[in-house]
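Colleague: For reference, the structures are reproduced in the following blocks.
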Structure P
Amino acid sequence: MNIRNNLLASGIGSLPFLDKKEAVEFILSNFKNHIPFWPQLPKTSFLESMHVQFSEKFPGLSVDLSRKNIYIDTQRSSFVEEFEACYNSFSTNQSDYFAISQNYAAGFHEFIKQIAGKNLKFVKGQVVGPITFGMTLLDEKKKPLLFNRELKEIIPQFLSFKAKWQINEFKKATKAEIIIFIDEPYLVAVGTDQFSSFDKSTIISQINSVVGVIHKENALAGIHCCGNTDWSIILETDIDILSFDAFGFMDSLLIYRDSLNKFVQRGGVLSLGIVPNRQDYNLEGYAEKAVKILKNEPLLLKNGAIITPSCGCGTLGEDTAKKIHLLTIKIAESLAGFE
């Protein structure tokens, strides 16, 4: 794993840009020696919202752009046909069936276009995780998909193929090492009544189904959770990288020091969201403060690290988002000489 023992910067994914070309140019001009990532652009379209962006071709998908509403209609006449087409595409390994179109991810297509021919060491993509997708997307009865026995089984496969399609597109454009983050903000609800019917092994199994496909495609798999959760569950999955909000929840993660030690000992790398994604936060002089905080916890840097914003920046102003991302680079480069 070449990412190991490096100190590099990257982004979570979402940016507030309205111009896809400008967004990608900002990323590549600043992160070319770090980990460039394709930008999700939620201000440009409802279709670029995290759970919507990866829903294209899901059986029963119904999207109302005027109302900014999405749900899965299992009762419509074409549902069975759509379900069979999706399932058959799993069986026959047709990853192009799960392509993410320009309408759903303009930043991805622009990123692929601009990285062609560039000498990059790493590129990063992302996909929504099965738990978040399954709890956020509802059926026609307003019931989360994870509570639909039939659909629950295909969610990890569906998202795995979304990741696989991305990886294949990356491979056509670059020889860089590929990283895919699985975004799982809904894991903050673990331990609540919402998750009373899902045990630890079910959550791990759902996530590992996606991780396994990413690994099979010779890419690295990370998971991003921007809130507090039972970190032992995530650390027991097969991920290579744990991305978390280090600004808000470093102490919470360190409570699980035994699990964290095991993760690090097996070569796991931490992606530290140490720069707050807050419009109102005073970032002047923050880089020096962040470096001191991280140096006080050498376990977090033992296998190298990725420095990121605490979460996505899609709701911020462009100038603030730029400043936050440039700070990740400054912090990573300041830490690079730390041993």
Structure Q
Amino acid sequence: MKHVLTELIEHRSLSKDTARQVLIDLASGKYNPSQTASFMTVYMMRGITIDELQGFRDAMLELCIPVRIDAPVMDVCGTGGDSKNTFNISTLSSFVVAAAGQPVAKHGNYGVSSVSGSSNVLEYFGYQFTNDVDELKRSIDRANICFMHAPLFHPAMKNVAPIRRELGVKTFFNMLGPMVNPAFPTRQLVGVFNLELARQYGYLYQQTNKDYVILHSLDGYDEVSLTSAFKYFYNGGEVLAHPHDLQLPKLTASQLQGGNTVEDSAKIFMTILEGKGTAAQNAVVIANAGMALYCGHQKEGLDAALAKAKEALESGRALMSFKKLIDKK
């Protein structure tokens, strides 16, 4: 590790193979906590290259517990790390997408740089995390969605998790999260916290057989925030869009706030699912769920996808999907 850190501190980058091997060694506990923290800190201070991102991704997928699901599942998630403390937009969008007929294999974790990640809010409602593949498949059959709590599927990362928690800020593991879904989804909506990472994701996803949409709002959100213009990269290229292009209103940051505790976040979460959300809250969920549905059905067009998302939320079917996942009925 000493050699690797020296290389990085001297502004050199790792090859794809070296990055893959370093992450495997990191996961196996080969390095002490100080070395691991130093390695993660480097990437807070400089950009990550395509080769490094690809190498880290390959290592994580190699080490994960795979979940093979026959349905053409989609993941809907963001990198986190945008420090905006929004409510759980991508998690809510996942249930809307599932209710609209697209099977979802949601990959998530506890919040690191935010109050409440997807795992925090689902755990609050009593959801029991599992890596039992049969149970996850039953969730898909029952609710059209399953939830995979990342630590259960990436056990090799147990050496890294305490250090991430202690650092309390985004690291390159935030960049990797959406790329290492153990269900290997063929469709994916990804929100990322900066434009450079969006471009890198776009480049890497071009090399796969996935249907994808990668989002970044130009004022820093890792989703369509409706507070500014946003860029999305998809199988057909890249687009600069504005809230009015989705026929949705422009919002302010204060309208997206997620509260100060997990309990606050959970209350907002249920309020929206129960049809009592504000117009702004509903709009941003519909925007992101619509972009996700567009990802899987690009030929039908974005307007049709947004209409499906709106109907799935306002009809209460997203709430039913949530209840079926939580209650196992």
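Colleague: One of P, Q was used to compute Rg and Dmax of the Cα atoms in Å, for residues 255-302 alone, and the result was 13.2, 41. Which label is that?
Modeller: Q
Colleague: If volume of the Cα convex hull per residue in Å³ comes out at 117 when worked out from the coordinates, which of P, Q was used?
Modeller: Traced to structure Q.
Colleague: For mean count of other Cβ atoms within 10 Å over residues 127-134, the calculated result is 26.0, so let me know which of P, Q that is.
Modeller: Here the read-out was taken from P.
Colleague: Compare distance in nm of label points 7 Å out along Cα→Cβ at positions 63 and 103 across structures P, Q and report the one with the greatest value.
Modeller: Working: P: 0.6; Q: 2.9.
The structure with the largest value is Q.
Colleague: Give the label, chosen from P, Q, of the structure having the highest value of distance in nm of label points 7 Å out along Cα→Cβ at positions 31 and 79. Don't jump to the answer; show the numbers that get you there.
Modeller: Values: P: 3.8; Q: 1.9.
Checked P, Q; max of distance in nm of label points 7 Å out along Cα→Cβ at positions 31 and 79 sits with P.
Colleague: Here helix-only ellipticity at 222 nm (-39500 (n - 2.57) for each DSSP H run of 4 or more, over all residues; to 500) has been calculated and equals -14500, so which of P, Q was it run on?
Modeller: Comparing all candidates, it corresponds to Q.
Colleague: Let me ask something additional. Which structure, out of P, Q, was distance in nm of label points 7 Å out along Cα→Cβ at positions 151 and 295 derived from, given a value of 2.5? Provide the component values of the computation, followed by the final result.
Modeller: Details: P: 5.1; Q: 2.5.
Here the read-out was taken from Q.
Colleague: Taking FRET efficiency 1/(1 + (r/R0)^6) of positions 71 and 175 (r between Cβ atoms, R0 = 30 Å, to 0.05) from the coordinates of each of P, Q, which one would give 0.15?
Modeller: It was calculated from structure P.
Each reported figure results from applying straightforward, stated rules to the coordinates on display, with no laboratory input. Remember, it's a predicted structure, so these values are computed and weren't measured experimentally. Cβ atoms are built from the backbone, for glycine too; each structure is taken alone.
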